[in-house]
Structure 1
Amino acid sequence: MKIIKYDSFFCRDISNVLNAVPFQQRSEISLTLNTFPENGFIAYSLGSPVGIGCSDVTPGKKRTNIYIFVLTAYRRKGIGTELFSSIVKQGKSKGIQHFFCEINSKSESSFFVEKIGMNKKYSSDRMIFQGTVPQSTEMFEKYNDSMFYDFIRAEGEAFLPIRRRTGAEPLILQPTPNVRSFLAKARDDYFVLRKNGKIEAGAGCFKGEISDVFVSAGLQGQGIGRKLVEKCIVHSKNKGYDPVFLNVVSDNIHAVTLYRSLGFVVEKTSDFYVKTIDDNSIYS
C-alpha cells in the first residue's frame with residue numbers, strides 16, 4: 001500500500017474512487033480537492049487507487065475539516081489510518097491542532113473515526129419544513145450594510161455559548177470582508193429586530209436555508225425567535241424554494257422544540273468528531 005500526494009495528473013484515478021462515494025460526501029470531497037488540491041492524498045494497493053483523503057488546511061487556522069474514503073473491499077486494512085496520518089502530518093506542519101470530521105449518525109464510519117482516536121463533539125440535525133406555511137409579520141427590518149458591525153456583534157454574543165461548546169472557529173464571530181460580502185449578497189434574505197437603534201435579533205434564509213437565528217438574552221422567551229423563523233419560511237416559500245431547511249445542534253433542546261412546533265422534521269442527523277493533536281503525538 002502506498003500513499004501519494006494528489007496531483008491533477010491523477011484525476012482519472014480519483015474519479016475511479018469518487019464514483020463509489022455517496023453523493024453528499026462525493027460533493028464535499030470534490031469541492032475540497034478543487035479548492036485545496038495541495039491537501040489531497042491517494043492510497044494505492046498493487047497499483048490501483050483504493051482510497052482518498054483531503055482537508056481544507058489553511059495557514060493561520062487552528063482547525064481543519066477532513067474527508068477520508070476507502071473502497072469497501074479495502075477497509076479495515078489500515079489504509080484509512082494511513083490517509084489520516086498523512087493529513088495530520090501535513091496539517092501539523094501548517095499549525096493545525098484540531099481535526100474535525102462529519103459522519104452520518106450511527107453509520108459504520110463511527111468505528112473508524114473512534115479507532116483513530118477521534119472523539120464525538122456534538123450532533124447536528126438537518127430539518128426540513130413540512131408544515132403549514134404560517135402568517136408572516138412585518139415587525140422586522142431587512143438587513144443592510146450599515147448594520148454590519150452591529151449584526152456581527154449581536155450574533156456573536158448570542159452564539160458564543162454554543163460556539164464554545166461545539167469548538168467552532170473563530171470562537172467570536174469576526175467582521176471579516178468575506179462575511180460582509182456574503183451578507184451584502186444576501187441582504188434581501190436577512191431580517192433584524194432593532195430596539196433603540198441596536199440589533200437584538202436576526203435571521204437569514206438564503207436560497208431556502210434558514211440560518212443565523214438569534215435573539216439577545218434580554219428578549220428571549222417573548223416569541224421573537226418563532227416570528228423570525230416564520231418570517232423566513234414565508235420569505236423562502238414566496239421565492240420558490242423547496243425544501244426550506246435548517247441545521248441545528250441536536251441537544252439545543254429549545255431550538256429543536258421550536259422548529260418541530262413549526263412543522264420541521266429531522267431528515268438526517270450527523271455526528272461531528274474532533275481529534276486534537278499535541279506536539280508529543282504519534283502523528284508528529
Structure 2
Amino acid sequence: MTHFNGRVAAITGAGSGIGRALATTLAERGAHLALSDIDETGLAETVARCEGRGVKVTHQRLDVADRDAIYAWADQVVADHGEVNFIFNNAGVAVAANVATMTDEDLHWLIDINLWGVVNGTRAFLPHLEASGEGHVVNLSSVFGLISVPSQSAYNISKFAVRGFTDALRMELDIAGSPVRATTVHPGGVKTNIARRARIDSSAAAIAGGDEEARNSFDRIARTTPEDAAKEILAAVERDRRRVLVGIDGKIIDLFSRLPAVVTQGVLVWGAKLGGRRR
C-alpha cells in the first residue's frame with residue numbers, strides 16, 4: 001500500500017506516546033481508526049484529537065495480555081468498519097531488574113504484554129488483513145531488540161522475540177504470495193512515558209544511581225518525538241520496508257550491534273562500571 005486515505009488502521013497502546021502519534025498522523029492522512037489501550041483516560045484524549053477529521057474513529061479499552069479480548073476486538077473492528085488493513089501492535093511496558101533479583105511476577109507481566117500482546121494481536125488480525133486484499137502488520141520491537149543491556153534482560157527477551165517473530169512472519173507471507181506485509185520497528189530513545197511507568201527494582205536502580213535517576217536518564221537521552229517516530233514508521237510502511245530504525249540513535253545502535261560481542265558487551269560493562277564510580 002502506498003497511501004492510507006480511506007484505509008482502516010487498528011492500533012494498540014493508542015492512549016499515549018507513539019500509539020497516539022500514529023493515530024493522529026493517520027487521521028490527518030484520511031485513515032479510519034480502531035484504537036485501544038488499557039488506559040481509558042489517555043485513550044479518550046487520543047480519540048478526541050482524532051475526531052472531527054472526516055474519518056471514523058472507534059475505541060475500546062483493551063488489555064493486550066488477554067488473548068481472548070484481542071481476538072474479540074479484532075472481530076469487532078471488522079464489524080464496526082467493514083474491514084481492517086493495518087494492525088499496529090504498539091502497546092508495551094518496561095521492567096528494569098537484574099536477572100538474579102527480578103521477580104517472576106514482573107517477568108510474566110512484561111512478557112504477557114510485550115510479546116504475547118504482539119503475537120496474539122498479529123494472529124487475531126492476520127485473517128482479516130488477508131480478507132481485505134491488502135494489509136500490513138506493524139510490530140514494535142526496540143533497539144533493545146538489537147543489543148542486550150544490563151538490567152534490561154526481560155525487555156530484551158520480549159523485543160528480540162518480537163523481531164524474530166515478525167521477520168519469520170514476513171518471509172512466510174512472501175512465500176505464500178500473501179497480500180499482507182510485515183514490518184518490524186526498532187525505535188531508539190523516543191520521548192514517551194514508558195520509563196516513567198516502568199517497574200524498577202533495587203538492582204537496576206543501583207546501576208543507574210537511584211530509582212528517580214533511572215527514569216530521568218531515559219528522558220535525557222530520548223531525542224525523538226513520538227510525532228517524528230510516527231512519521232518514520234509510516235514512511236517505512238508506505239515503502240514496504242521490512243525493518244525501520246527510528247531516530248539517529250536507532251541507526252547508530254544498529255551499527256554498534258554488528259560489532260563482535262566482546263566489543264559491544266565490553267563497552268556496555270565499562271559504561272555501567274564508570275557510571276557507578278561517578279556516583
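Each reported figure results from applying straightforward, stated rules to the coordinates on display, with no laboratory input. Note that the structure is a prediction, hence the values are computed from the model and not measured. Cβ atoms are built from the backbone, for glycine too; each structure is taken alone.
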*asked:* Ranked on mean count of other Cβ atoms within 10 Å over residues 85-92, which label among 1, 2 comes first with the largest value?
replied: 2
*Just checking, which of 1, 2 has the largest value of relative contact order in percent (Cα under 8 Å, 6 or more apart)?*
1
_Highest-scoring label, criterion being mean count of other Cβ atoms within 10 Å over residues 5-12, among 1, 2_ = 2
*Structure responsible for -17000, with helix-only ellipticity at 222 nm (-39500 (n - 2.57) for each DSSP H run of 4 or more, over all residues; to 500) calculated and labels 1, 2 on offer*: 2
_Structure (1, 2) behind the derived value 7, 30, 37, 19, 7, 1 of P(r) over Cα pairs in 10 Å bins from 0, in percent_ = 2
